[in-house]
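Down below are the structures I want you to see.
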Structure I
Amino acid sequence: MTQLLPRGVRNRNPGNIDFNPANNWIGQIGKEPGGRFCIFDTPENGIRALGKLLQTYYNKHGLRTVAAIIKRWAPEVENDTDVYISTVARRCGLASSEPIKDIKNQQVLGGLVLAIIKHENANYEYPVAVFAEGLRRALA
């Protein structure tokens, strides 16, 4: 029997971004049936949306630490946010309250995106080329 892939992977939405009709993400093709999350046409465009949303948190909302970003990304009402924060910070090699200096730095954004994907999708990892292209699109 084959194991069912995590929802974020099935939806090609590895950040599990909520569907909002006001957001017109590149490659967004709808909302999961009976659910609340976006579906993307390719995982690269789902990775792109995740990266773009993190940049919005940093630039528009002034969220400059892993703790601040994850508190918004994964609210305590539906997540164990403290565990999420420590997991992402550890995977990025940052302290949870350490200021992120440059969200447009490929290693910084890539580390955050990868850590969130792994946390949201039971440690699932995309092929290197797929992840690299999604990150490239997020930074474009």
Structure II
Amino acid sequence: MDGGQLHRLGRRLIELSAAATGEAGDLRLTPGELAVLEDAIKHPDGSVGEIHQRTGFAQSHVSVSVSRLRERGLVETTADRADGRRTRVRVTGEALQAITRRAARDTGDAIARAVPTPAEARRVAALLDELATLLL
């Protein structure tokens, strides 16, 4: 496998993940909002500047994404106690619960739709389990 194939595989796995975990009525996020939310999950109480550094997005883009996520009730922000100019970002408890429920959705149907036969779907599921064990 070369780098291009790995990249295409990664994108395809992201598509399968979205198909498996998404349902009608789920909140839709832009890729930037999703990256900011993921960063806030991994780094609770991170500042907008720190999120900017970790994601590589312009600080103004991170600020806009944080504002949109806050409006939707997905994150809460507080002023930094040591430096009131700095904004700290934390994912809300409700958002974490929703993310946990969404992540627990079964992937079987999405995998079955992605390949021609049930036997191939079982093999793909087994291979994905093995990859997860090895890489995660």
Structure III
Amino acid sequence: MSAAARTPSSPGILLFAHGARDPNWALPFEAVAARVRALRPGAQVRLAFLELMSPGLAQAGEELVAAGCVEITVVPLFLGAGGHVRKDLPALVQALATAHPGVQVRLRSAVGEDPIVIEALAAAAAQDPTPAFLPAATP
């Protein structure tokens, strides 16, 4: 059945992060995905990575389409709009939209540019040090 013929079961939210060699790097992003699922119980939520980790954006997008999503919002989990967000990501989003012409794919701005995130980062940075903080590296 084509995406255009489906009844939308739920919106799709595709969280997009950079990726790293260390699998522990993804833990905060997995926590964000779990929290988004809790905040938006009717949405299908997937986490995707630009490089070094999987799934990539195309695979996560395919999963959302297979789940019946005809609207997908891509949310870059980046602090700013550097080259990956300004150049690489729009090309990946365009490829996803082209592969699924019956699906509306939207790209949000980097979350780090949202005033809520800026405030949360400032509040975290302004906290008194606690034992959870790591000591500074020495040369």
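Read-outs: derived from the displayed coordinates by stated rules, not from any lab. Everything numeric in this text was worked out from a predicted model, so none of it was measured. Cβ atoms are built from the backbone, for glycine too; each structure is taken alone.
Things to note:
- With helix-only ellipticity at 222 nm (-39500 (n - 2.57) for each DSSP H run of 4 or more, over all residues; to 500) derived as -20500, matching label from I, II, III: II
- At a computed 2.8 (distance in nm of label points 7 Å out along Cα→Cβ at positions 47 and 87), which of I, II, III: III
- Given 2.0 for distance in nm of label points 7 Å out along Cα→Cβ at positions 39 and 63, calculated: source structure among I, II, III: III
- Origin of the derived value 2, 11, 21, 24, 22, 14, 5, 1, 0, 0 (P(r) over Cα pairs in 5 Å bins from 0, in percent; candidates I, II, III): I
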